[in-house]
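Given below, in the form of structure tokens, are the structures.
Taken together, the values in this text are just the output of simple stated rules run on the coordinates, not laboratory data. A quick note: this is a predicted structure, and the numbers were derived from the prediction, not measured. Cβ atoms are built from the backbone, for glycine too; each structure is taken alone.
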Structure 1
Amino acid sequence: MTSLGFAATGAAQAAAAAHLPALVEDKVASRIFAKDATLWGPDAEAESAIRLGWVEAPEVSAALVADINALRDELHAEGINHIVLCGMGGSSLAPEVITATAGVELGVLDSTDPDQVRAAISDRLATTAIVVSSKSGSTLETDSQRRIFEQEFTAAGIDAKSRIIIVTDPGSPLDASAREAGYRKVFNADPNVGGRYSGLTAFGLVPSGLAGVDVAALLDSAEEAGEMLRDDDADNVGLRLGAALGGTSPLRDKIVIVDEGSGIVGFADWAEQLIAESTGKLGTGVLPVVADPGSPEVTGGAADVLVVRLVAPEAEVELRENEVSISGEVGAQMMVWEFATAVAGRLLGINPFDQPDVEAAKSAARGLLDATPAATPALFTDGAVEVRTANADAAWLAGSSTLVEALQALNGTLGANGYLSVQVYLDRLAHAPLAGIRDELAAATSRPVTFGWGPRFLHSTGQFHKGGPAVGVFLQVTGDAAADLAIPERPFSFGELIAAQAAGDAAVLADHGRPVLRLHFTDVAAGVAQLQTAVAQLSGHHLDA
């Protein structure tokens, strides 16, 4: 039997007390499950009407289980035991959490970095099948990843069609082309579910099930949670979490999510995308910050921070002021957070189902690929690091001549309620330790810091950075790959693609008036070490000291 635990203190507790009576009186819970598209106002109604399929995903998706299990058995009988997912954003984050929590292996290729792509196509190709996941079928990253795998399968004497499984919306361009190409299997997902809400649809279930997860049990847990969430009751965990996320007064718009033994691996990364892309628009929203129990944001007590602790069921948790704790199994938690995010959207007065600013960076990247401009000269070079900015007017960077000084200058643009976003366009698997600079920068600035791997964050927190409150400052990191990698039948390479994605996003952020410091590593290993040293130097003393 699924159990859900919830507790709140301070501002979160007060938000529940303030908003729960109206949420219950207005029957928000039962209306969400009745797919009432009027809940988020007239401007959101058209989008909401085609985005509420997630409320019935546990029941609808049950029909997929037999086909998933049968295909898994077929692949195993053929000696294929390594599943690689080619997907971005909502298509990759949920399966990554589900499989890691279950303790089964799933390769996830959610990058255009040439080194990371090369590593993926070089790993056990003879026993590999890939799942290509894209709602529209037009996602540039996944199309490029499919092309390179198809080329490599063929070059190795493997029938590529037998190793490619597609997950897409019915009627999408990919749906038609995949069936025409004769790929191994095409799974259609519910088109009335947005990408970030799709963890319990074919997008989450197909790669997870093929990798070895018991997806039927996952759906059972989610369905039980749904039965609890539909109740118009003040004890409804989803209503209480939604009130905490979107209803504090004044709004605590930095949601610091900390895993304290929940047993769900990487859940905060999935929740980060869900919350940021759903709420960050029209100059409002709440920013999820993935942190550790000892991170500065957790202990700092900032007035704009709410700490959410992910804990194990039945765990004894002593909460500080202005904190929330929540527990439950992975399927149940996905349902709770999707529901709570929809509730938070209502309280914030925004449409939680659109993503109006995501396309801007994609368009900018496509423009750069179509007509690659001359490289912008570096303002200066410090060791292996070329320093640039995307801002036409970068008076804030004037006088800087070293990496440390440039970082200090960027941090100096942070306002009292601001945040720093670190965006790293490198191989996230090979350079995972670089994420350690997040805590050090939070200590140096005394402000919340987010850390995202590019280009995958463009499909998640990228919406908030452009559409949310204009208080972010941005540190972008790029580097020269060991060797570039051509994309079959495309006029650009993976190296050119990731460079265009980084430059395009930086330009859009600058157009929105955000300070953007761009660091490019001419030698990635040396640049990573140099940045780590510079950040350590900053965190050794407060910038205002």
Structure 2
Amino acid sequence: MDKEQKRTCLTFLSHTNSRTFAVSKQTMEVNSRERNKVWTPLFFSLVLVAGMVLGFNLRDSLRNKRDIATVIQRNDRLEEIIGLIKEKYVDTVNTNLLYQDAVTGILGPLDPHTVYIPADELQEVNNGLDGGFSGIGVEFSILRDTIEITSVTENGPAAKAGIITGDQLLKVGDSLVAGTGITSEKIMSLLRGKQKSVVNVTLTQVGSGQQRNVSITRDIVPIYSIDASIMADDRTGYIKINRFSATTYDEFTKALTQLKKEGATQMILDLRDNPGGYLDAATSISDDFLDNEKLIVYTTGRNSPRLEYRAKEKGMFEDGRLAILVDESSASASEILAGAIQDWDRGVIIGRRSYGKGLVQEQYEMPDGAALRLTIAKYYTPSGRSIQRSFAQGRDAYHDDFEHRLENGELTGKETVAPADTTPYYTSRKRVVFGGGGIKPDVYVPYDTASWSTPLLNMAFSDEMRTVIWDYFIKNRTTLKFKSIADFTNSFKGETQVINNYIALLPPHKRNALLQHVAKPVHNRYFGTQIKAQLARYLFRDNGYYSVKLKDDNVVNKALVVLNGPEYAHIIGQ
């Protein structure tokens, strides 16, 4: 059995927010709560991958030794029907698609996380969980039909070849990529390749405009699962995890070690928009917060005996106040970690009700390179609750859950929805918690709707705004010199100039609309924060971006109030 087969998956993932692609395009970071209509479909496709990963880690203990490929091959009727269609049907038919549709139909009545993954999609699905892939190590954005290098991985292949932020990509090999309407997907396919293979690129140098040819030897480029690791105040560390991959725990321990050196005595762990991933990453992090063989999670199924995961090692942060941030996009492994912390009253859960995915998948490889991820068990938090929400109304209704929560007011502070499972469960300090539909936070924080308007978001995250911010950065890159993120945050005052540059580009009707928006202080502040955060990213990478964004993050601000005040002890009694 190979290494991948020994992994277990929690069925949701592969991010999306994939950090550094071999070459990954750089776009302005937009939280799902800010662009929910844009990102919701993407999230659910991730959800059908990340949770799958729980099944990988449990495979050795839970797997049924029966060869699922053999079972499928025994379906002679299906093979006969497809064979007859191939030989006799009036028109040409892609029999591979017929087979795929047939398998999908077989899986239809089962749970939404039992899925068939075609061979040509499996590698891409798994990329984000592996922690890296072979590429050149740059991020880019396509502006004015030109590929702008917006970030270069430190010590990566591109950096070693002399590529710097601001370079423009003209050719990859013999393929012209500037002014051709090329897509980011096509660019990535050209720049990715086998490790140690060479790709030749032609670039325009920032500033001088001179062209140069560069040979780059592809190598493994990391895909980071930790977006940010910063001090939220003088004693509170903040770590944001976007997925639970093969490298997450190592990233986490390095981040936590550094924050403790910087004075962190209490922690915020941000799992919002985290669709899950490898179980062992989630349990290892849980172990750092829990002591004395405490149960983290257990799994059981009709043909799968109970399997327990407990805290075993001396944790890096077993004392000190802790807040876990969750929302409707926190799923699978995220919910395991949050559920363990909540059931043991180790910390406070803040935000909105999590996704509600509590099923374990096992992956079976097909002879043609495809895979079947089959639900074989459920997982339960230490108190014994299952947090899987119902899928009795079918897959479409299950995937439309975000819209349902929005319509019934749960996301905006008007929640009247009763628990799906009214059976009471009890935390270690006898607080009542419920299962049947995600982890319900101890402190509820609704969407910040002050700037939640479609016209405002469309302008703040438009291609024109991205272009204006980038142009400002390139024009002023020699003067944008700051000693630290804090220095930038306190000293930079160029937001108004960027907004004015943007206004000047707009046609009269859009210009008037924007002027009306920015005349409102809350909207003007929102625009300024987005501009400043993106510039901070160009200067200081993601830590810079989040250092700016967190100032206006209502969930983080609430967490700081709870951690620094009496409410924390009132909630969990310590």
1, 2: which one has relative contact order in percent (Cα under 8 Å, 6 or more apart), as calculated, at 15?
2
Comparison of 1, 2 - label where mean count of other Cβ atoms within 10 Å over residues 199-206 is highest:
1
Out of 1, 2, which structure matches 20, 52, 27, 2 when P(r) over Cα pairs in 20 Å bins from 0, in percent is calculated?
2
From which structure (1, 2) was distance in nm of label points 7 Å out along Cα→Cβ at positions 151 and 319 calculated, if the value obtained is 5.3?
1
